[in-house]
1. Thinking of 1, 2, 3, which structure, once log10 I(q)/I(0) by the Debye sum over Cα atoms at q = 0.08, 0.12, 0.19 Å⁻¹, for residues 62-197 alone is computed, gives back -0.33, -0.68, -1.05?
2. Of the structures labelled 1, 2, 3, which one yields 22.2 when Kirkwood radius over Cα pairs in Å is computed from its coordinates?
3. Ranked on distance in nm of label points 7 Å out along Cα→Cβ at positions 126 and 390, which label among 1, 2, 3 comes first with the largest value?
4. Tell me which of 1, 2, 3 gives 15.5 when you compute mean count of other Cβ atoms within 10 Å over residues 118-125.
5. With helix-only ellipticity at 222 nm (-39500 (n - 2.57) for each DSSP H run of 4 or more, over all residues; to 500) derived from the coordinates and found to be -9500, which of 1, 2, 3 does the value describe?
6. For which of 1, 2, 3 does relative contact order in percent (Cα under 8 Å, 6 or more apart), calculated from the coordinates, equal 23?
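Please treat every number below as a calculation from the coordinates, not as lab data. Everything numeric here is computed off the predicted structure, so don't read it as measured data. Cβ atoms are built from the backbone, for glycine too; each structure is taken alone.
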Structure 1
Amino acid sequence: MTKLDNQNRRNLMISSVSSVAIASLAGFHKTIFAQAAAEVVKPLPPYVAWKDPKSVIIHSSTTIETKRSAFGTSVITPADQLYIRNNLPAPNPSIVANRDAWEISIRGVKEPRIFTLAELKSLGLETTAAVLQCSGNGRGYFPSKPSGTPWTVGAAGCVIWSGVPVRQVAQTLGGVLPSMKFITGTGGEKLPEGIDPKSIIVERSVPLAAMQDALLAWEMNGAPIPLAHGGPLRLIVPGYAGVNNIKYIKELTFSAQESDAKIMSHGYRITPLGGKTDPSQPSVQEMNIKSWINSPFTDNGTVKPGKVQIQGVAFGGLHAVKGVEVSINGGKSWQQARFVGPDLGKYAWRQFTLETLLGTGSYTLASRATDTSGKTQPETRGENQSGYNNNSWSDHSFNIIVA
């Protein structure tokens with residue numbers, strides 16, 4: 001071998017090593033940059049600056065979602081992780097400076113009157129655990145791409161509310177007037193000037209039967225309700241979609257007709273694809289039977305082989321959850337999961353788990369729940385113009401790679 005051949009050989013080796021090093025370095029930097037990009041957290045709006053920024057997805061100043069990976073294995077959702085959905089900007093923080101001075105007008109009873117929050121507290125007290133869920137939770141899975149926030153699973157949480165039962169307030173005022181069929185709540189947000197209040201006010205009606213478990217609540221998870229979640233006083237209607245749980249409630253009216261506010265007459269209606277909303281269409285009211293899996297859920301979709309606890313949550317709207325099944329093959333077969341943690345009543349969600357061994361490979365994890373009325377979570381979503389009420393177990397499934 002000549003001297004020139006040796007030199008060429010050395011140059012080739014150096015070139016190869018350099019290429020590998022450069023490629024490795026590029027891959028390293030690509031990974032670092034990708035991780036850095038994934039860890040970028042948007043700043044929280046001032047009125048929710050106390051939220052945990054690493055546990056939420058900030059869609060906008062009024063729409064903030066809990067990350068699927070942030071849901072813990074306890075029943076109650078911490079306030080600093082609970083989602084935010086406000087139809088109007090939150091009122092001035094001054095309204096919670098003296099909470100007991102907040103006033104609410106009660107109408108449609110034999111003895112209508114105005115109560116301060118301090119006076120309400122003397123009428124009675126109950127505590128209820130209930131799921132709070134935006135009606136658009138799961139909208140992000142609709143192939144039609146409806147307008148609105150593309151929520152996946154994080155526009156929901158399980159919360160403990162404390163307050164006075166609405167039925168007790170009505171009894172104190174001589175009872176509900178005859179022929180009344182609805183409870184209508186009116187929010188106390190500040191409305192823009194120069195427009196018809198009915199076109200923008202947050203005012204919703206629910207059936208009178210909801211009075212039995214409804215609360216005028218001033219406490220959430222053991223603390224005064226934060227301004228961002230409707231404090232100082234919020235109407236809580238267990239089993240009903242979030243929009244019916246009126247924040248900053250200033251009027252509670254027992255009425256013969258539904259509210260004629262736009263958010264009731266045309267908003268939150270189950271409108272066919274391509275159609276226009278109108279009052280004849282079903283309103284978003286009671287929640288459907290629903291479940292989803294929260295763990296193992298990773299940002300890169302990779303899980304180590306071995307024993308795994310497949311864990312999630314299930315709730316049934318107006319009915320308690322009877323059972324949950326889990327599939328690891330996209331619904332081809334199902335196994336019965338078991339409930340874990342305390343049963344906090346029919347309006348709370350239940351934690352469930354399935355212990356299984358996963359070998360290397362690809363899996364599609366799904367869950368489906370059944371309530372005490374016999375309804376089972378469906379495979380397919382109910383298509384509608386606004387992406388409401390998605391309880392499809394297939395949509396809420398996800399893939400993992402075990403390696």
Structure 2
Amino acid sequence: MGFFLTLLYVVIIFIRPQEFVEAMKAWPILDVMAVLCVSALFLEGGFTSEIWKRSPLNQLMLWFWGALVLSHLAAASFWGARMAFTVFAKVEIVYILIIFSVTNFRRLKTFTWFMVLMGLFLALQSIWQYYTGVGLAGGEALQRGELMQARGIGIFQDPNDLALNIVCFIPFVLPHFHKYLLSRTWLTGVLLLIPMATGVIYTRSRGGILGMAAVFWYYFHRRVGLVLSIGALLLMLSVVATLPRFGSTSVEDASTRTRMEHWAEGLNVFTHRPIFGIGIRQFVEFHGQTAHNSFILVLAEAGFVGAFFWIALFLQGFRELFTLGKLPNAPPWLEPQLSGLTGALIGWQVCAFFLSQTYHFTSFILLALVVATLNVLHNEGYNVRHPWSGRMTLFTLGVTLAAVVGMHILLRILWGLVS
């Protein structure tokens with residue numbers, strides 16, 4: 001029952017009936033579902049210390065949550081600390097439910113299928129809205145002059161956010177990954193891939209289409225090697241350049257300049273509050289706009305401490321995936337599962353470079369699936385554990401510092417091109 005309710009909870013997060021079904025608009029449906037899921041899993045005895053200790057990702061999630069609360073406590077804002085605790089608690093609950101309920105391959109496969117179907121639903125919303133002006137679940141397309149951009153509702157109301165949440169599930173329908181993980185044939189993957197890729201294109205999100213290109217590059221890299229995959233990427237980018245909005249993309253484009261200004265303001269905020277930041281959800285209050293870059297947002301709002309734990313989560317996630325790829329005598333489903341998750345995280349990272357997705361569900365659902373993969377391996381007799389180490393701490397410090405310096409250098413280069 002705990003797994004079924006967790007599936008239902010995640011489906012509601014993506015479909016969001018509380019935002020388009022009139023009779024449900026006043027319902028606190030997500031809060032109720034969270035309580036039901038946690039209660040069911042507790043009564044089933046699903047919460048075990050063994051699973052909790054299986055990956056450092058579980059502890060890093062708590063440290064990141066604490067850093068968000070600390071970003072307000074450092075400014076003696078107890079109301080802000082309570083708000084930060086509550087906001088990320090929703091994400092933490094989803095993460096916890098997944099790692100404790102997805103414990104065997106049947107559940108892992110079922111959950112992954114549901115995520116693919118959620119990506120398909122969002123893609124169909126995009127396609128339907130592009131041709132009719134109104135989405136399947138409501139919401140009107142965004143009109144920019146003669147350009148129409150499909151978008152979703154609620155947390156997917158921005159076309160870029162809609163694109164990101166489709167891109168992240170495209171890796172699981174790519175032929176080789178799909179055939180050996182979710183289906184007995186690659187045909188179902190291709191049939192799903194066509195509307196999902198079309199849905200991303202109809203959002204006209206430049207970041208989303210670049211993220212999709214990165215996913216395809218990773219797939220070709222795995223299948224045909226580095227050189228041919230680079231050729232495929234260049235071919236894809238040449239096709240992408242013909243799409244609306246891409247042909248006019250340059251540092252002198254108004255949208256690009258505005259994004260650069262947001263990045264610069266985020267780095268400026270960081271220089272004034274470098275350790276703990278100004279507090280989660282305070283950048284919009286301070287600047288009037290969001291940062292349009294997930295790393296700069298966490299840097300400005302949670303400081304170096306928050307950015308360290310945020311980067312640590314992704315480094316450990318990629319580390320788990322890379323190390324599992326070397327597992328001897330691995331089950332046949334493991335390689336496509338690892339490739340799918342790696343492609344999803346790569347796509348998310350590329351899209352999130354242009355978006356403020358730091359605290360949203362999707363990336364943490366993917367990280368939870370990394371832990372779920374460890375659960376399945378353990379139940380199949382593989383004793384796999386990759387503990388955190390002092391070397392990883394130093395490496396993460398180095399990557400965080402390099403990211404801060406790199407963003408400063410990138411902005412200087414971009415502004416130099418403008419002038």
Structure 3
Amino acid sequence: MRLDLDSAWSGGRIARGVRLRFDDAGGKIEAVEPIAPPRNGWHALPGFVDAHSHLDLTSIEGEALAHPGFAEWVGDLVPRRARLTDAQVDAAVAAGARALVATGTVAVGDIDSFGRSLAVLRASPLEGIAFRELVGRVDAARLAQLADELRRDGGGAVVRGLSPHAPYSTGAEVYAAAFAASGARPVASHLAESADEEELLRHASGPLARLFERMGFAAPRWPREATEGAAPPLHLAPAGARLLVVHGNRLSRDELELCARRGWPLVHCPRSHAYFGHARPDLQGFLASGGLLALGTDSRASNSGLDLWAEMAALRAAEPALPDVAILAAATTGGRRALALPAAELGVGDAATFQLVRRRDGAPGDGDLIAAAVRGELETAAVFVHGRPVHGGAGIPAVA
């Protein structure tokens with residue numbers, strides 16, 4: 001198939017006037033050729049990657065939950081989540097996947113709390129990782145079973161992964177088992193997210209401690225030296241481990257530099273971050289240290305939607321000093337690298353996985369496409385995955 005476009009973001013830069021050729025059978029980009037811009041208002045961008053989401057919570061709306069503080073939100077969410085039936089969980093994951101695809105997302109790092117997301121996601125157009133969430137004490141037999149499932153996973157568009165939930169909810173032995181079982185696969189974990197978490201880990205007190213006492217939940221015990229920093233697992237990960245640091249709001253400069261040095265991506269969820277009013281991580285410093293930034297939506301339980309366009313706009317508003325190109329990269333190529341996915345950057349030989357976009361006002365637009373993207377001035381008109389159209393496509397400038 002051939003597409004004649006006003007512009008495309010290919011290889012990390014904007015090319016104006018592009019003929020994009022791809023094999024809709026083999027699913028690869030065959031050529032990216034310069035042409036005179038057709039002024040048809042169509043542009044190509046890499047598909048978005050939602051590097052952190054809880055799609056099984058899509059049916060729970062954040063504004064319906066108490067959230068004067070993080071612990072209060074957890075206390076309201078947990079019983080609501082426990083009441084979800086298997087059918088409701090499956091429907092929530094499917095609805096979340098559809099919402100992501102409709103707004104240009106082609107891959108997801110999904111936290112699978114119920115053990116049901118993997119099958120649903122494998123029936124969707126998305127690729128990525130379904131991270132089986134681990135909470136509390138997990139016995140040795142269960143850990144061995146999960147490790148065996150990872151070893152026997154035949155792969156495909158969506159693969160298995162493991163996610164020790166957070167250091168305030170599961171202990172060092174679970175993290176160690178997850179790292180050992182995962183090998184080169186990413187291990188996702190919520191780290192240094194809230195002040196409530198930090199108070200629990202450092203002083204065994206505060207709102208989370210009181211919530212856990214009411215729930216009868218025993219918080220894990222970490223060695224004192226491990227809790228001197230904001231995220232104990234940072235110092236437990238073995239050489240070669242691929243740790244996906246989710247949130248990291250309270251990481252120190254030294255901890256962020258450690259993540260950058262070890263190649264551990266930081267996943268920031270701008271609108272969920274604003275929902276809670278969390279401390280702001282030093283994203284500029286992290287990027288300056290060579291760190292890899294990715295974006296996530298977190299969940300509908302702390303966000304008004306599952307839309308990376310909105311996440312980019314929120315990040316730009318909150319961090320105006322961040323370069324626009326860094327924000328767009330975090331939503332696209334940064335997420336792919338974070339999830340260890342093959343390249344899909346509209347380069348020759350890459351997977352023909354991308355989105356076609358138009359300006360919301362319908363104008364052809366010869367201006368700065370990157371700035372327009374992160375300001376929320378564009379919208380997804382069509383999505384292709386391995387050369388196959390999976391969303392939209394009416395009126396696209398295609399010649400077979």
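1. On the way: 1: -0.32, -0.72, -1.26; 2: -0.33, -0.68, -1.05; 3: -0.23, -0.53, -1.26.
This value belongs to structure 2.
2. On the way: 1: 23.4; 2: 22.2; 3: 21.5.
That value comes from structure 2.
3. On the way: 1: 3.4; 2: 4.7; 3: 1.0.
Max of distance in nm of label points 7 Å out along Cα→Cβ at positions 126 and 390: 2.
4. Values: 1: 15.5; 2: 23.0; 3: 19.1.
Corresponding structure: 1.
5. Numbers: 1: -4000; 2: -23000; 3: -9500.
Computed on structure 3.
6. Numbers: 1: 15; 2: 20; 3: 23.
Going label by label, the one that fits is 3.
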